[in-house]
Structure 1
Amino acid sequence: MFLRNDLLPMNWEILAALGQLAAVFVGIPSLIYLAVQIREQTKERRQSAVNVLTAQWGDLTCALYDSAELSAIFLRGVQSFADLDPVSKLRFSAFFNTFLNHFEAMYFAHNEGLLTASAWGKIERTMSDVIAYHGVQEWWKTRRHWHTEELGRVVDAIIAQGDEPKAYSTYNLSEIVGPKTGNE
């Protein structure tokens, strides 16, 4: 039998290098695939969070159009919280506290990159329109301590802008009647 002495014998270093090269060819596509999957899952989670916030916001505003009484309390309350009767103050406070809690959740979602700038802008404009009303600002003075400092700074900044209340300017708010009492 004829043996070739000119071939270099295979040693452990060459085998290790070939193994590492094979790992690179197999490993890099796997890492790319993993990165793509993580990115897609992150997008799905963000969209899911936005969908939940949107549904909660919709459910909250649904309370206004489902109840003429609550709507009337809300419209009277934005004009003057101080002029509401005790039961109406309680209902306005419960509603507006929940309203601000949703606003706060959306604020934090925006800060964490879950809400786009345009989506946050829409929410901020809505809040600015509502917070511009005197009654809301009266309520805020009595309930600011219920909320986080971060939300407090945001609401205080909106109030400091001194915008004119326009959200309900075409609603003839002077025609809103108060609750009926036993004396009427």
Structure 2
Amino acid sequence: MKEGNLYKRGEILFYNKIGVDDLNFRTIDIEKDKDMIIKFRKDSYVVSFGTEEGFGDEIAYINRIRERVNKFPNGQVIIEEDNKPIGQMELQIREFSGNEIGYVNLFYLIPEYRGKGLGKELICYAENFFRKSNVSEYHLRVSPDNQRAIRLYTKSGMVMVCEEDEEYLVWRMRKLL
């Protein structure tokens, strides 16, 4: 595929700017992927907060993902390149201030795939998922220290809504679709 083409994978439309043709998004298989998704999620805490302490209980995490896979199978995905897992996304529909919104629990790429323009592909997948789910906006929360992620989100049209301070300080960002 040439650089800068619109293409379709299944029901999802993508705009490919970097010529990445070999990405595959597949639903998480809890039994097969359990150790990997725990590792990916813990690393996301280290990247965001400098420690994996806030991750919590592994069994509780696997149970949450199992429930989400049942409810949103196309939103709980492993990203692969040439059959090699390189990332993970956790997307769902939830309520916020009385409205149903899309929510990104996790955008994750392994370290050697960060900064290569693939985040745009993840955002494109997520936005198509949310549009198909008939929501008009989506949110995510990001550590204010994760400037690389904030730049990506801002360039994609997201805006900061507020600061939230539960276990860690995070910025809630949103985009209207």
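Computing relative contact order in percent (Cα under 8 Å, 6 or more apart) gives 18 for which of 1, 2?
Structure of origin is 2.
Can you rank 1, 2 by Rg/Rh (Cα atoms, Kirkwood Rh) and just name the one with the largest value?
Answer by largest value of Rg/Rh (Cα atoms, Kirkwood Rh): 1.
Using the calculated result 4.0 for mean projected area of the Cα convex hull in nm², for residues 44-83 alone, pick out the matching structure from 1, 2.
Of the structures listed, the value fits 2.
Can you spot which of 1, 2 the value 2.8 was calculated from, given it is distance in nm of label points 7 Å out along Cα→Cβ at positions 116 and 140?
This figure was derived from 1.
So helix-only ellipticity at 222 nm (-39500 (n - 2.57) for each DSSP H run of 4 or more, over all residues; to 500), computed for just one structure, reads -25000; which one of 1, 2 is that?
1
Any read-out appearing in this document is the output of simple, stated calculations on the displayed coordinates, not a laboratory observation. Computed from a predicted model, the values in this text were never measured in an experiment. Cβ atoms are built from the backbone, for glycine too; each structure is taken alone.
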